[in-house]
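Multiple structures are listed underneath, in structure tokens.
Nothing in this text is a laboratory measurement; each read-out follows from the coordinates by a stated rule. The structure presented is a predicted model; accordingly, all values stated were derived computationally and were not measured. Cβ atoms are built from the backbone, for glycine too; each structure is taken alone.
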Structure P
């Protein structure tokens, strides 16, 4: 079992905890991580771009001028693709972007991303973090105490309770800070970590977990 320092919100080291080598200290599979991020970014595309072909543009049914004896180049329609306001050839149409990965690859990608941050020393574990009300100032104080005020930070909280939701709301106005709650109330089998994803882990320079989040991640990804 690997060990990681345990901190409180005042930036004080209060001990160490054991973390699973099978989740936080595997040999990262960069190929699977890339596949996960590619899937994630592809599926985030709206696919709403749309253009009209020459058959869909209104007007242009009449030949703009006679074929001969005008001294001008022959034209068949003012909606041809080379005309201004004409149709578009081979332009985009609404489509659904969709890529999939199986559950085994998704879990491997998540464990790889967490292991990358752990081996870099960029994984911070807090005993807990809860706020009585949303307050940006309080979140800034926590970041400063942990020495990560100028970093891109991802907070991962264990469950959707008011005190954790307040933490999430407290970080939404701070540039470079993202807070997600790794809880899926509709997932009765407990085989998913809602919100936790490879892109956010890799995009952040520091990943902050609570001790409860660590245990939840180990429970799900360690299966």
Structure Q
């Protein structure tokens, strides 16, 4: 059985992705920056990687035998969102990983509301954009997901996906992001797409299928 490595497994979105993929019967490797990740998911293999410190060589070793990477890590925009992501992408290529799902944020590569410009926001979105560029330039079979504002409320399994810049800035639960990730991984032909995702009317699987049909 192929293995899906989830970076950011100790975070709020990553945790939900690990749990959802495990529920779907996937062989998951949960990778987080805290040692507590090693005991957080019964029946799930785990590893510790500090993306502000781990080298490409160390990450490549962690990814041995992994077929798919989901990058849901977040933190310092430069050290994690940009540089950490770039090292994981390079390591994934070296480790012969096949698929790579990158979670960034709604607002990357499009016009943003005035309140999302300047200072921190320019750094934040610039870092996310750099990670997207690196992934698209890689040899990996990639999918990029750009969720709206992330909510901690229970998932609704009602979402909408569309190409960058075609949806109003919105929001979505972390649970529903996890559902979309699971649906994307069930569809090989989802590779090569960048989608925004917000609350909507379709199930996660239905929304992915609708987006693939264009």
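For the read-out distance in nm of label points 7 Å out along Cα→Cβ at positions 79 and 183, a value of 3.6 was computed from one structure; give its label from P, Q.
Q
Give the label, chosen from P, Q, of the structure having the highest value of distance in nm of label points 7 Å out along Cα→Cβ at positions 95 and 151.
Largest one: structure P.
Figure out for me which of the structures P, Q the number 1.7 belongs to, where distance in nm of label points 7 Å out along Cα→Cβ at positions 71 and 143 was derived from the coordinates.
Q
Which structure, out of P, Q, was percent of Cα pairs over 23 Å apart calculated from, if the result is 40?
So the calculation was done on Q.
State the single structure among P, Q that was used to calculate relative contact order in percent (Cα under 8 Å, 6 or more apart), giving 24.
P
Taking mean count of other Cβ atoms within 10 Å over residues 7-14 as the criterion, which structure among P, Q has the greatest value?
Sorting by mean count of other Cβ atoms within 10 Å over residues 7-14 in descending order puts Q first.
Work out which structure the value 2.4 belongs to, where distance in nm of label points 7 Å out along Cα→Cβ at positions 15 and 167 was derived from one of P, Q.
Q
With FRET efficiency 1/(1 + (r/R0)^6) of positions 39 and 63 (r between Cβ atoms, R0 = 41 Å, to 0.05) coming out at 0.25, pick the structure among P, Q it was computed from.
Only one of P, Q returns 0.25 for FRET efficiency 1/(1 + (r/R0)^6) of positions 39 and 63 (r between Cβ atoms, R0 = 41 Å, to 0.05), namely P.
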